[in-house]
Structure I
Amino acid sequence: MTAYTKAYEGDEQMRISLLTCTPGEELYARFGHTAIRIYDPANKIDIVYNYGIFDFNTDHFYWKFVKGETWYELGVSSMKWFMYEYNQLQRPVYEQVLNLTPEQREEIWLALATNYEPQNRQYLYNFVFDNCATRPYHLIANALQDSIVSDYTGHTGVTYRAFIRQYTGALSMENAGITLLFGPKADQPMNSEQRLFLPEELMLFMESAHLPDGTPIVSEGSVQPFPAPVVPWYATWPFWLAVYFAFVFGMSLTDLRRHRWSKWVEIAAAIPYLLLLLIVGFLTFFSCHPLVGFGWRLLIIPFTHLCARLIYIIRH
């Protein structure tokens, strides 16, 4: 790490920036991404530290992901390669150059270098409390001795459930699943720092951030709010609910005309109930996700069961 130690001498040309990447199409990318750029032209260094690295090839990855036991790690890449990847994905990246003293820049980079040591790279990912946005924020806050003040109130007081809905789309299948699985903890209002687990909120927070004496935290950079998610009609839960009821209704009419009772209707009614019961039961008792738990929305499970029984009774 010789190149790093040279920059620690307090090079005035060195800059540290907060990078915020706009959302992607995949669910894990729907909330955007945050990274930190180190730019030191005197030492020909232009790299990006990224706390969002995970490996799909990890043994039992999906099992661990569902349980909330996914290990992420800190990665380092060149700024050129980082931007090439996001340009290929057509996801704009906003950069905010931080207004830091040489000593503060040194502290942040030393912390990043320490975190990048093989024994420190991995961390137990937590979507709300420990992720790619919270880690950069705490590095910056520590360097500034927790003296960050921001005029951006954003979504302070909004619940976790309502906040996350803005990134998944109110009518999306993903939001339907999240709404069902989230328990009472998701209905707690967030305070100022709790909402910074999402990259966009951190970006807007830093845009208006300053020290107690009024010195702005961001010296240069232009940002824009993320675009609202567009959910195609065929990917909404009302559409699939209508398909489900149309199937049951159509099969019932067909059976009435043939005077024969098909088992497919009962199966179609029972499958959603069993799936909901298994998924919710597993996540509630075995998952480490902090917001998952029993809530009144889970009444949809016995309601689905009741509908299935009524269909069976009516048809027989």
Structure II
Amino acid sequence: MNNKKIAIIGDGSWGTTLAIHLHKKGFRIGLWSAFESYVQVLRKKRENVKFLPGIKIPREIEISHSLETVTDNAYLIILAIPSQYLTAVLLKLKKEINPEKYIFLSVIKGIETETLKRMSEVIYDILGKVKLAVLSGPTIAREIAQEIPSAAVVSSTSKAIAEKIQDIIISDYFRIYTNYDMIGVEIGGALKNIIAIACGISDGMGYGTNTKAALLTRGLAEITRLGVSLGANKKTFWGLSGMGDLVTTCMSPFSRNRFVGEQIGRGKKIKDILKKMDMVAEGVRTCVSAYDLAKEKGIEAPITEQIYMVLYKNKNPKTAVMDLMRRKRKEEKA
């Protein structure tokens, strides 16, 4: 057992998977749950029945509702909570710790609705200029928990921090690359969820592979345009946190965002779909942020615009499809 401790803030499928993965690598792990009642379930069953059923949680992993307990003696804090709760959790965390003592890793994929800020920007705003990296890529949690070969990218403004996180996480079944374009990595990870909703709608409506391929490629062009306008490197979107994550989220039966879209395509209402879900489909909220960012930057984002209209203006998905197909003829450009 490695004497070094890692604290993971968030007991969703991804946080739980990372806890198990890093335990296998020999680290001491503290896993934080937002709900004290669910801590008791996790401790008793040693299984995350809500978010990662069928995968056992080793007894050596410490599970607690106390941020102080989970972060005590840790040197790395992994933030694995839904984007909408990040600010509240960081404010609580700041009362318990001295942020300067830790390295932080964000695995959150979203954009704050109120401020239109990326997750790293929110973290810096609240905790100050801490040592920070972000991890993104095609990472369906269950597949990594099952040790199915996967890859992701870690990004930081610091080469040393990126390489340190790379060494901590990399394994024989989970390959980690480094990248120094944090803007691109975060934007790719956030915006692909919107395109996944679009692909889900296509599936639910019974459309075929041609439709999904069109949504994937034009969706990537849309993501790239918006990302570059925010300062990202265009090449980042060709990699794991761009095309890689987009393909996985749009194709996987375990994708929450694709599932939401599929239900809409079958005629269900968004409020009814979300009521029945334990896990958060980040694309629903991110769609608002992306729609507002595109308007602010003057970026053409037709798929995002139509998904926004379907989700928030009760637009009929068939009408949205027709409006996309009947747009003015143009040259194919990224």
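Every number in this text was worked out from the coordinates using simple rules, so none of it is lab data. Keep in mind that this is a model prediction, so the values were computed, not measured.
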Checklist line | Label whose coordinates, when relative contact order in percent (Cα under 8 Å, 6 or more apart) is calculated, return 19 (choices I, II) | finding: I
Item checked: With percent of Cα pairs over 23 Å apart, for residues 86-245 alone derived as 43, matching label from I, II -> II
Notebook entry, point to check: Suppose you compute volume of the Cα convex hull per residue in Å³, for residues 182-277 alone for every structure in I, II: which one lands on 134?
Noted result: I
Checklist line | Structure from which 20.2 was derived, Kirkwood radius over Cα pairs in Å, options I, II | finding: II
